[in-house]
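Structures given as structure tokens follow.
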Structure I
Amino acid sequence: MAAKSRHRARALLIKALYQWQLAGHDYDVLIAQYSALAEFERIDQDYFRALLRHVLDDYESLDRTIAAFAVRKLDQLDAVGRAILLVALAELKHRADVPTKVAINEGIELAKRYGAADSFRFVNAVLDKAAKDLRGHDGRRTG
């Protein structure tokens, strides 16, 4: 059940981060809005809050990671694709409890579900390269 509630938390995070990019809402506004949704009861709420905080506090560094490994410029990335990458990269960087393969596979699945056609290939390529940088070749955190 924990894996499913985290999967749902990631999906809701994509929506929250999409809104953050378009409207510029801060952490407190996003938490207030999303915690009022019925689906919030079915997610890992602590995980949602923690990952949202990681992304909002560290998005500049996460964006630099995207830029370092993406074949397109950051400003050419759609808001959904960026949100998916931000969530997965925050997991790779800040959540040692999430295995590398899980972070990458969840990013790919979210891209298949919410992203543009074939965006999952782009997400996979960026996350694979970033994971090696962030966690080393054996998938463990490097720093």
Structure II
Amino acid sequence: MSNVSLISIIDDDESVRVATTALMRSLGHVVHSFAAAEAFLQSADVDESSCLIVDVQMPRMSGVELQSALLSQGRRIPMIFMTSYPENRIRSQVLRSGAVCYISKPFRAQALIECIDKALKRHASHEDAGSVVSEV
């Protein structure tokens, strides 16, 4: 594993992508962003990402559907979900399926940084994505 972590941000809201990208880059991460889950799935970043920051609700393919697609392919990329419309049912579902965090927009930068730290530790240690879950 290289010393540089690729974080992929998948959100249909451009302002969220720009702000989250700027925060992650300020922490020294390489960041690629996508406006749609389908675009991410068609990219080489599927195999290169150390962590995903994903919006729950997006047109066409939701973040939850993206998680299911990745798991069905045997990919256990640590995922952080963010949403403007928190729902206990969705939170429980994504955490049960191995998400690292589920945070509500707007979120504090520190909350996302803590989630990133957890996700990158999980990626580095090759833990099973379903073994430890947390919520912010």
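Things worth noting here:
- Value 0.75, calculated as FRET efficiency 1/(1 + (r/R0)^6) of positions 22 and 62 (r between Cβ atoms, R0 = 30 Å, to 0.05), assigned to which of I, II: II
- Ranking I, II by FRET efficiency 1/(1 + (r/R0)^6) of positions 78 and 94 (r between Cβ atoms, R0 = 25 Å, to 0.05), the structure that comes out highest: II
- Structures I, II, by distance in nm of label points 7 Å out along Cα→Cβ at positions 86 and 110: label with the highest value: II
- Which entry (I, II) yields the derived value 2, 11, 24, 27, 23, 11, 2, 0 for P(r) over Cα pairs in 5 Å bins from 0, in percent: II
- Origin of the value 1.6, where distance in nm of label points 7 Å out along Cα→Cβ at positions 54 and 118 was derived from one of I, II: II
- Source structure of the calculated read-out (helix-only ellipticity at 222 nm (-39500 (n - 2.57) for each DSSP H run of 4 or more, over all residues; to 500), -24500) within I, II: I.
No lab work stands behind these numbers, since they all come straight from the coordinates. Just so it is clear, the model here is predicted, and its values are computed rather than measured. Cβ atoms are built from the backbone, for glycine too; each structure is taken alone.
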